[in-house]
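The data blocks that follow each hold one structure.
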Structure P
Amino acid sequence: MAYVIAEPCMDVKDTACVQECPVDCIYEGDRMLYIHPSECIDCAACEPACPVEAIFYADDVPPEWAEFTPINAEYFEDSVTGLGAPGGAGEVGASKVDHPKVAAYEIPSAT
């Protein structure tokens, strides 16, 4: 897995990163976007395009969002969302389905 989308994308889903991705590997769930781990070519085009700084190289995901690394990978498992390896986000469109942890996730409030 090269890149991971983390919590800052949740409930924002700005698709600037999708427009920059040359291989169409960023998929839209109901609450956030996900990067397909085997379709991503590690080009980094998406990272600077993200206006909320939610995209990280997998080794650089901040500790507070570490759980999003497996969430991005598991999102594409048939047993989780049924997407598997669709071969391009444009073909699939918005799935309206999130990883179960994202669907139940409550964003901590700033204090």
Structure Q
Amino acid sequence: MPAISPYLLPIVMLVGSNVFMTTAWYWHLRFKEVPLFSVILISWGLAFIEYCLAVPANRYGSAVYNPAQLKTIQEVITLTVFAVFSTVYLKDPLTLSQGFGFGLIAAGAFFVFHKF
């Protein structure tokens, strides 16, 4: 079985890290009865897993992407993961203006990957 592409591996790892980070930041909004200190400890645990994925993703990704490209990939993934999380888990659908704003950020990502 061939190894995962060096272009794809950091993206897969960044998706995983963003799922954990988005969960760490926002899961508790549905559980306001949980004491804040407990929320912080649980979120730290989730963020630890996020770091265990994000740091190697950036290390491996630096072999094929420059830092600006890695950051852009991470931001686009973050917005995508957040949009799904917000809609599915928080039951807070995105508005047209939010979608437009996210689209402009994605358009900016296009320019980071194209030389003019």
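Things worth noting here:
- When helix-only ellipticity at 222 nm (-39500 (n - 2.57) for each DSSP H run of 4 or more, over all residues; to 500) is computed for each of P, Q, the one that comes out at -25000 is Q.
- Value 21, calculated as percent of Cα pairs over 22 Å apart, assigned to which of P, Q: P
Coordinate-derived values only; no laboratory data. Given the structure is predicted, the values throughout are model-derived calculations rather than measurements.
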